[in-house]
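FYI, it's all coordinate maths here, none of it is from the lab. Note that the coordinates shown come from a computational prediction; the quantities given were computed from them, not determined experimentally. Cβ atoms are built from the backbone, for glycine too; each structure is taken alone.
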Structure 1
Amino acid sequence: MKYKAVLFDMDGIIFNTEPIGVDANIYAAKEQGYDMSREVSLSTLGQTAKRSMDIIQLSYPNIDVDKFQEDYDYYMDTTTAESVPFMPYALETINLVHEKNLLCGLCSSNSKQRIMRYLKISDMFNLFDAIVTGDDGAKSKPAPDMYLLLAKKLSVEPESCLVLEDSPAGLKAAHAANMDAYMIPDLITYDDSFAPFTKGVLKDLKQVMSLLS
């Protein structure tokens, strides 16, 4: 097998939290009297908090950024206070990565605080050999920096990494890092414009298990 490491995005790949995030954006905007479209909310998927706010401000230039972030965090944290929903076959796939003696990495644009809370609630804290978060100082996806940093933390060459992503920004980031990226569509469906950045399209994580078997 050519791969030495499997790198997971978090939202929409491991946890079924993207619908919650989309609703959180809409909720936070409504708290300030804005009727945010689903399209605008979807355009923030895979981005750091700062990059997401930059995108939102293009449509709502007068929005109070601090209040928006406070209301967004409130919605996310209360909705996931006791449990975080898994994507199908998430745990089985991560366990298989370890069974195959491959390194397991997590690369998420989310905040370190939220990532660590999700992992703790889900009893997954020790399942990843290295983690890169949106607070680690690397440029946000679609720049390759976060994935390159994760490869460095794992002490592997980028070319030996298999990446699992669900967003165009993540696919572009992995491709720019010279990694093989497979798309598992969630809220954003695949279209042909993603082809240059994508090694393949999978229905779900169960098909990743077939790739590794």
Structure 2
Amino acid sequence: MSQDWIAYLRSVDTPTLSNAIELLRLRPRHEGFTPLEIRCLFPELGRMCGYAVTAQVETVTCSGPREPERFIELYEAVRNSAKPAVVVFQEIGAYGSWAAHCGEVMATILSRMGAIGLVSDCGVRDIPEVRRLGFHYFARGAVASHANFRIVRVNVPVQICGLVVHPGDILHGDENGLLLVPAGIETVLPEKVEEVRRTERELMEFVRGPNFDFDELKRRLLG
């Protein structure tokens, strides 16, 4: 079921998915997605959808040791996660746009462990190499250095520019942005997706068609 569900979600663009989730009234409309700061750096890769593997990381200070064991813990968490996995890094240092959280080496290892992409509220690097790898990047942008990058905690709730992500949450993203898919909506979401598509299709056919009329537009929009 999980792979069928992921495949279905990947068949829907993020704005349509967002509108359909709104119709379910499971959360306030201003929650469940990341703002402008988080950019899809490789839109040509299409839609990303997978299960979150989370970590809090820090790049700014030397306040703690760079423990190799934490990297192994992250890679094991990805290996043991439901697939496909999406790694999510929250910067807990003082500067949210200080340095790169991921580059070619880490992206390649994560990919071999079953991850398809990474979400960071900070920076990333090795853009051409990671693009060729086919590994999704959702981040603020590119930074040349990883500075004092260290992994602090693995598989804990994280916050990405206001979006709270728990381990195992489903994330869906494309060139329009990134959102969190609520759990337990497998049986009700497809109907809402079709409702959104049908409503928008009918409206756009009218607006683009030869019988467009402003009074009729008002009637349709006001119900």
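Points to keep in mind about this one:
- Comparison across structures 1, 2 (criterion: distance in nm of label points 7 Å out along Cα→Cβ at positions 142 and 166) gives the highest value for 2.
- Ranked by distance in nm of label points 7 Å out along Cα→Cβ at positions 46 and 198, structures 1, 2 are topped by 2, which has the highest value.
- With FRET efficiency 1/(1 + (r/R0)^6) of positions 62 and 158 (r between Cβ atoms, R0 = 41 Å, to 0.05) derived as 1.00, matching label from 1, 2: 2
- Origin of the derived value 30 (relative contact order in percent (Cα under 8 Å, 6 or more apart); candidates 1, 2): 2
- Structure (1, 2) behind the derived value 20.6 of mean count of other Cβ atoms within 10 Å over residues 22-29: 1
- Which of 1, 2 leads on mean projected area of the Cα convex hull in nm², for residues 118-189 alone, largest value: 2
- Mean count of other Cβ atoms within 10 Å over residues 6-13 - highest-scoring structure of 1, 2: 1
- Taking mean projected area of the Cα convex hull in nm², for residues 94-149 alone as the measure, the highest value among 1, 2 is held by 1.
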